[in-house]
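Got some structures for you, see below.
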Structure 1
Amino acid sequence: MDIKISTWSGEEAGDLQLSEAIFGLEPREDILQRVVRWQLAKKRQGTHKTKGRAEIARTGAKMYKQKGTGRARHHSARAPQFRGGGKAHGPVVRSHEHDLPKKVRALGLKHALSAKAKGSNLIVVDNVAMAEGKTKALAATLATMGLSNALVIGGAELDQNFSRAARGIPNIDVLPVQGINVYDILRRGMLVLSRAAVEALEERFK
């Protein structure tokens, strides 16, 4: 698969052949869904918590005598049916993580990249760098390229000026190639890869 390499000014900077094994697959939604679900589960803090009846600071004495009142039989005021009582089957602190095989994770990344390539939502640039870290200048450059919602993937080391300039632009994310992941690829409309990022990905999956 051949793709044009462009500069940030919109000029052509040559051609690049993309690997069919990485960018030419038929995207499978089930694989993508599994990887995204795994990623989001790992991000959950799991710190939600309510108190059960054993954790309520309240007297444990019997509320009233067993018989003769005409009311239902009750013992503890900590029971869930009473105001101020404990929560029945409430959430507890726990981890939401679950396992996903490494091969499925790798396949999911390939399918995400292929989905962008198939939908013509993939751009390859010669590099991800700026002379000055000015947000206004980068915003103007992105506007000329028609990029309002994009993920930009640089090389192993991010250019600090580019990263600093992109920090103030909404819906524009910048990551080094080591941080590329399925969720961030799919949540943005366009995927912008540097030449170094493409080479690193092809080396990774070789």
Structure 2
Amino acid sequence: MNPEQAISKYEGQPLTNGILMDLLQDYSRPHNKIRELEKKNILMPVKRGLYIAGPALDIRTPSPYLLANHIYGPSYVSMEAALSYWGLIPERVSAISSMTTGSTKTFRTPVGLFQYTKAKLPWYSYGIRMVESATDEHILIASPEKAICDIIVTRAGIILRSISQTNLFLHEDLRIEKDALRKFDREMIGGWLGQAPKKSSLRMLIKTLEGI
């Protein structure tokens, strides 16, 4: 099996350096072969040690949400990127935002911009879902409730002090429809308050959701 055929078996998946070393084990200089495959657009580097299939193969590549989980971890997709995934905001996002227990980082890659914001435990661990996409990808992503809470707790300029202000934040800034907000699990958000940053803002979020 030639390298092109071997790589094609990983359609829709990120390719780590370890996977490529295994696929190219019959080559005496596998790192040189990887560089050759890059030049032929058979492989596209995303970051050091992580690749996707290049345009020359004409196969499905991983979604940016799945790539976000692999570029830096531990992490899960959150904030506007998660809200876009759940179909709650109308705009496509220009960057994939994630939460991590590591350092805050930004990765500018050939396939897009990936931003990671540090969150302390146990806040990080709340509201994470593993979803299986239509293309059989398994993605770690925030629930809609956690995605909004992550925006509130991590951005210095967001302090929610009134119902009217919170409604403006939800409807004007984020542009989330009322019908979608009515489905939010307020009790679940309340269960996170004990270990949450910005408790008063999150309490105001819950109070506002109760009145929608």
Structure 3
Amino acid sequence: MRADAARNLARILDAARDVFAERGSEASVAEIAARAGVGTATIYRRFPTKEDLLAALFEQAVARLAVDAAEAAEAKDVGRALRGFMQRAAAAHMADRSYCECAETNVKLRPEVQARFDELIGNVDRLLTRAKEAGEVRADVNAFDVPILLMGVAQAGALLEERVPGAWKRYLDIVLDGLRPQAARPLSRRPLTARDLRPRA
């Protein structure tokens, strides 16, 4: 990629990340082009549809979570690392309106997105395994529970954010306490599996 093309791509992705985070997936390509200082044709040459652009950003977001989970899994204080990972992940969800929206669309069906999600689940599984060994997490929680819990906190927080900014932190605290083994009660349903979360066309 030529240097000028690489610069344009970086500007497009940065602008798209900001615009989609602020306005959600309904934001227009024209808004992104204006923010990036390029023409819409420049964006469409690299991303033929708006969904292609959303998919690239969603893949990047999941990849960042996967890296964060991998680093947390290697931490000395794994209980603190798990809490930090979930706090950062929830904050990232709350800061980007398009993240939860993309998780409910065909964007998640794309192979590149699925590959990143599988990487994230593998890293979260290692993090939970260490946390369970340290007595920090109840034994009946698995890696597929974590993104569902984070999504629930983010979606509930989005409903309250305008009236009660930061309310999502209260509900994340409740979730984090619920992951601890002390006084844990048997769960009423079986754990999720990869098949349960595999997108359906």
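Compare distance in nm of label points 7 Å out along Cα→Cβ at positions 102 and 118 across structures 1, 2, 3 and report the one with the greatest value. For this comparison of distance in nm of label points 7 Å out along Cα→Cβ at positions 102 and 118, the top structure is 1. When mean projected area of the Cα convex hull in nm², for residues 94-173 alone is computed across structures 1, 2, 3, the figure 6.9 traces back to 2. Here Kirkwood radius over Cα pairs in Å is compared for structures 1, 2, 3. The highest value is that of 1.
Assign the value 49, 30, 19, calculated as Cα extents along the principal axes in Å, for residues 22-109 alone, to the correct structure from 1, 2, 3. Please list the in-between numbers first.
On the way: 1: 79, 23, 18; 2: 49, 30, 19; 3: 49, 27, 21.
Structure of origin is 2.
Laboratory data are not the source of any read-out in this text; all were calculated from the coordinates shown. Note that the coordinates shown come from a computational prediction; the quantities given were computed from them, not determined experimentally. Cβ atoms are built from the backbone, for glycine too; each structure is taken alone.
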